Structure 1
Amino acid sequence: MTIQQLEYIIALDTYKHFVNAAEHCFVTQPTLTIQVKKLEDEIGIVLFDRKKTPLTTTREGEKVVEKARQILREVAGLKQMISHEKQDLKGRFKIAVIPTVAPFLVPLFVGHFAEKYPDTILEIEELKSELIIEKLKKDSLDLGILVTPIEEDSIHEIPLYYEPFVFYGSQHHPLLAKKSIDPSTLKKEGNLWLLDKGNCFRNQVLNLCLSKEEADNKSIYFDSSSIESVKRMVRHYNGFTLLPQLSVEKSDPFYRPLSEPIPVREVSLICHNTFVKEALIDAIRKEVLAVIPPSFKKNDNYFRVNWR
């Protein structure tokens with residue numbers, strides 16, 4: 001039994017004629033006839049007396065048609081409700097943001113968002129990427145902001161911006177003498193400082209700076225879950241790291257931009273495929289795009305670094 005079949009029997013009950021009913025439903029007469037017969041065979045009831053002219057609905061058929069009208073009214077109401085839900089921003093929503101994005105992006109847009117949408121409450125927490133994906137699949141989160149692509153069939157990805165990687169070196173690091181640094185030369189540098197395991201930014205840095213064999217054999221002196229901690233270690237000891245651009249001030253003497261093509265991370269808003277609040281997604285996306293640097297838009301001088 002399908003919604004379409006219910007529409008056909010309602011039209012046939014209304015117009016009492018196969019051709020007229022088919023024209024109303026914008027299908028051919030044979031199509032409508034076949035589908036009505038399939039429905040009758042499925043439920044084991046003859047809905048229409050075809051021997052009479054005009055066509056008449058049987059007593060049992062009248063009950064089925066009445067129920068069909070009720071079902072279609074409820075379906076129409078459901079569609080209206082979903083349409084309203086898509087545009088409604090009122091409510092409380094849970095959002096998770098990865099630790100290498102949250103402290104640098106969230107303060108930039110949440111204030112403006114709260115002013116524009118006072119009836120929308122965002123509960124924001126920091127979580128690592130894999131946990132965000134897991135919680136979205138279990139419906140314990142509404143939205144996530146993390147680095148993509150993640151290539152999960154049940155997850156919808158909405159790219160927000162492309163954040164460049166930057167070099168961050170110790171006070172006497174020779175590369176600080178340059179105005180910009182070729183990313184390909186970083187594989188030759190020693191004393192690479194990293195975020196802790198399980199952090200997607202760590203994986204991206206390793207993909208840029210080390211081969212898998214080198215990563216297994218190289219001496220890594222310090223692991224931290226905090227970008228600020230890694231920056232302090234670099235400043236006080238020898239070595240370098242790579243950082244997302246939003247995490248450093250332009251006046252910071254320990255940072256240098258990377259030369260083109262510039263490695264970037266794709267930061268995206270993600271949700272489960274069943275999430276219907278399109279208006280909320282659009283609102284957050286607009287607020288984020290309003291505060292990020294214009295240079296974060298994708299262009300031919302960037303190349304995306306994956307973490308998975």
Structure 2
Amino acid sequence: MQQLIGVVLLSIASLAAAVDECYEPCGCFTTDPPFDDRPLPEDYDTQEISWRLYTASNPNIGSNIHWDDIPSGYDSSKPTVYLIHGWTSSTSYQLRIKDAFLDSGKDYNIIVVDWSTGADKPLNYPLAASNTRVVGACTAHLAEVISGGNLASHHCMGHSLGGQTCGYMGKAAHGGGSPTLGRVTGLDPAGPLFLGGDPRVRLDKTDTLFMDNIHTNAKALGIGEEVGHVDFFPNKGMRQPGCSDGSCDHGICRDFVIASLTAPSCSFTARPCDSAEDADNGLCENCNPLTTCQKMGYYANTMPGRGKMFLRTVAEFPYCED
């Protein structure tokens with residue numbers, strides 16, 4: 001963590017005067033405030049951004065999908081889910097989540113977003129953080145083309161910087177007007193350069209019709225702030241059972257989503273709670289199924305609860321206590 005902070009500070013110190021650049025058809029980008037603490041993002045070609053479509057009839061190999069080349073396997077009448085990885089990462093875990101969706105019988109279009117070249121900045125986190133702006137905007141353009149502009153059934157799910165990318169996707173899709181993207185799920189969305197930030201910089205519930213976030217490494221690698229319609233803080237959002245370090249805490253949220261899809265006996269019931277102190281004092285043990293209860297994971301959009309939610313998990317799959 002100290003190394004990451006040092007890299008952030010070093011890169012910020014080297015920033016030059018504000019610049020602007022347009023990367024069509026994805027949009028224009030600036031280092032004017034509130035983006036003046038990070039460099040200009042790299043363009044679409046430099047990042048080598050790609051999208052791959054998986055469906056129930058093509059669950060393993062998939063097909064490349066692009067706004068200029070839409071495969072016949074894409075069915076705009078079905079819900080579409082975008083899965084986005086984080087910093088210095090690849091699509092391997094997103095493919096596991098893809099499998100969980102399709103193995104659970106969801107007849108969806110699953111689009112795995114690969115921006116591993118743009119994310120592979122181990123010594124330049126600020127550039128990777130900035131690159132998410134282009135990934136999100138280009139993914140929004142793809143979504144608008146393949147959906148005909150109707151994004152209500154489109155769901156973006158991203159881990160770490162991928163969560164922030166989903167926020168940028170939502171921002172680009174509505175262009176400053178009312179949100180059009182159906183749902184964003186932030187899986188411990190990244191904290192450095194986003195913590196306490198301007199809503200224009202970080203993911204925010206105004207980006208989408210419904211946003212749920214799972215915070216497992218709060219205010220460390222993850223943002224740990226209430227920025228969605230529902231924000232889940234399993235085990236108070238800090239140390240997770242079965243984990244021995246912050247990297248595991250940061251990543252286990254992906255397994256929680258997989259469990260919510262593949263283990264029907266696992267409810268992940270969450271209750272409203274104002275603070276960790278209230279949780280410690282036993283004040284967060286009850287909820288009303290008709291008004292305040294929630295389910296962490298894929299089925300969060302089926303439950304009425306809103307705001308800050310707490311629950312406990314256990315160390316082994318499928319992780320739920322109830």
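Values in this text are rule-based calculations from the coordinates and carry no lab data. Bear in mind the structure is a predicted one, so any value in this text is a computation, not a measurement. Cβ atoms are built from the backbone, for glycine too; each structure is taken alone.
Here FRET efficiency 1/(1 + (r/R0)^6) of positions 90 and 162 (r between Cβ atoms, R0 = 25 Å, to 0.05) was calculated and came to 0.20; which of the structures 1, 2 was it taken from? Attributed to the structure labelled 1. A value of 22.4 for mean projected area of the Cα convex hull in nm², calculated from one of 1, 2, originates in structure 1.
Which structure, out of 1, 2, was Cα extents along the principal axes in Å, for residues 66-129 alone derived from, given a value of 58, 28, 12? Structure 1 accounts for this read-out. For which of 1, 2 does helix-only ellipticity at 222 nm (-39500 (n - 2.57) for each DSSP H run of 4 or more, over all residues; to 500), calculated from the coordinates, equal -13000? Of the structures listed, the value fits 1.
Can you say which of 1, 2 returns 18.0 when mean count of other Cβ atoms within 10 Å over residues 170-177 is computed? Going through each structure in turn, the value belongs to 2.
A value of 22 for relative contact order in percent (Cα under 8 Å, 6 or more apart), calculated from one of 1, 2, originates in structure 1.
State the single structure among 1, 2 that was used to calculate percent of Cα pairs over 16 Å apart, for residues 98-201 alone, giving 58. Label of the source structure: 2. Thinking of 1, 2, which structure, once distance in nm of label points 7 Å out along Cα→Cβ at positions 42 and 146 is computed, gives back 3.9? Of the options listed, only 1 reproduces it.
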